[in-house]
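Asks: As structure tokens, here come the structures.
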Structure I
Amino acid sequence: MVDTALPETPLRAHAYSSFTKRLLAREIVPGQIISQRELVDVTGMPLGAIREMIPRLEADGLIRTVPKRGLQVVTIDLDLIRDAFQLRRLVETEAFARYAETASEAEIDRHEAAHRAIHDAAHAGVTPELLDRAQVLDWAFHDHVVDALGNRILSDIHRVNAIKIRLIRNADTRMLPDLVTSVIDEHLAVIRALRTRDPGVAAGAIGGHIESARRRALGV
């Protein structure tokens with residue numbers, strides 16, 4: 001969970017952002033034991049900001065304190081995969097069900113147009129630039145629908161869980177070339193479900209997409 005007990009400060013927020021960026025960039029790796037001083041070197045943040053950041057990282061489950069050893073970065077294991085995907089399903093099925101009722105036709109049209117542009121371009125060849133565009137679109141689509149709930153608590157939980165999901169995916173935070181078309185196809189199916197304006201249909205479609213992502217993460 002996101003730590004709401006401690007007030008956010010600019011340094012704390014900056015340090016947290018720096019840590020998560022480097023975690024997703026694999027400059028900090030899952031399971032790694034790291035000291036506060038090493039975090040200063042890796043993140044480029046002062047020690048005071050690192051000390052402020054640690055309680056939030058612990059609350060979010062991204063690190064844990066190991067007595068006499070230091071700080072251990074979240075470890076990717078079957079328990080994490082189970083928990084992260086279960087949480088994702090709970091949050092996103094609610095979000096997409098609601099979105100089917102509240103999204104404007106113009107919003108849905110924009111989602112579809114953006115996805116079709118990536119889909120069409122992929123048939124001409126998946127370039128590094130297209131991979132980046134597809135990855136940004138993938139994350140942004142899910143974030144947008146969750147944020148549309150207007151529930152800050154759920155949005156914060158979703159973003160922390162999304163970091164774990166990205167770490168889980170075969171320890172790779174990027175969309176792979178051979179997945180671009182299949183992932184975009186799954187998103188287009190979800191968008192078609194949104195057009196029905198039926199919350200149950202939308203929830204079923206996003207549930208199927210999440211299950212596919214879980215199976216890809218497990219390599220099955």
Structure II
Amino acid sequence: MSQLLSGHNHGHTISNRPVARQQTAQDVVIGRQAEILADITAPGVGAAIWQRNPHTSFQTWIDALAVEQLPNLRVTVPVELAEEAVRTACKIAKTPPGPEQKMLAGDVGALALIYGDVMKTDYVQIRLDVSDGAMCPKFHLDNVPARLLCTYRGPGTEYVPEIHRQEPERIRTMNTGSVGLFRGATWASGERSSLLHRSPGAQAASGPRLLLVIDAAA
């Protein structure tokens with residue numbers, strides 16, 4: 001497992017775990033260990049979030065990179081080649097080599113393996129998106145079975161149950177470095193997800209955002 005983030009040994013904490021099957025899935029489960037992501041398959045769960053704390057050295061490093069040094073990537077690969085794909089993207093962007101670059105590539109590789117295991121797929125589509133603004137500013141469901149999101153730099157993804165989308169006080173934001181696995185519109189079970197998410201608004205203080213997106217290959 002990648003050593004990018006600390007906090008892996010904390011206790012397993014869960015919020016709103018469903019106890020019975022629901023017609024729609026909007027509950028969110030949150031934990032301090034990677035195993036929480038497998039709970040996306042539980043009845044009523046719209047998202048599973050692995051709450052992580054970035055190592056200070058890594059966050060300082062990635063926050064200080066110039067925008068042109070942030071790796072930008074769109075690729076479909078076997079899960080075991082995800083780490084190498086990120087290394088190549090870093091080489092192209094001239095991302096400074098060193099332990100932090102290895103942490104980034106290793107973390108994406110580890111998350112691809114976890115996603116593949118949970119979603120029972122051997123191939124994944126990986127994106128590393130660099131953006132100064134909100135890439136998806138409206139609350140929505142992705143047209144995929146499930147999507148993994150992790151913001152390495154900048155504010156994290158926002159989410160809210162569909163019935164509360166017009167209530168700002170009900171909107172929650174993932175921490176930078178945390179990993180969210182969100183059900184999409186084509187989730188295989190008959191349970192429709194009603195948990196929506198969106199990119200946060202642009203924040204000049206944090207500079208360009210770096211977002212990891214992992215989907216099952218079509």
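Bear in mind that the values in this text are calculations on the coordinates, not laboratory data. Because the structure is predicted, anything quoted here is derived from the model rather than measured. Cβ atoms are built from the backbone, for glycine too; each structure is taken alone.
Asks: With mean count of other Cβ atoms within 10 Å over residues 109-116 derived from the coordinates and found to be 15.6, which of I, II does the value describe?
Replies: Working through the options, I get structure I.
Asks: Name the one structure among I, II that helix-only ellipticity at 222 nm (-39500 (n - 2.57) for each DSSP H run of 4 or more, over all residues; to 500) of -23500 was derived from.
Replies: I
Asks: For which of I, II does FRET efficiency 1/(1 + (r/R0)^6) of positions 77 and 181 (r between Cβ atoms, R0 = 30 Å, to 0.05), calculated from the coordinates, equal 0.95?
Replies: The correct label is II.
Asks: Of the structures labelled I, II, one was used to calculate Rg/Rh (Cα atoms, Kirkwood Rh), giving 0.99. Name it.
Replies: On the way: I: 0.99; II: 0.95.
Answer for the origin of the read-out: I.
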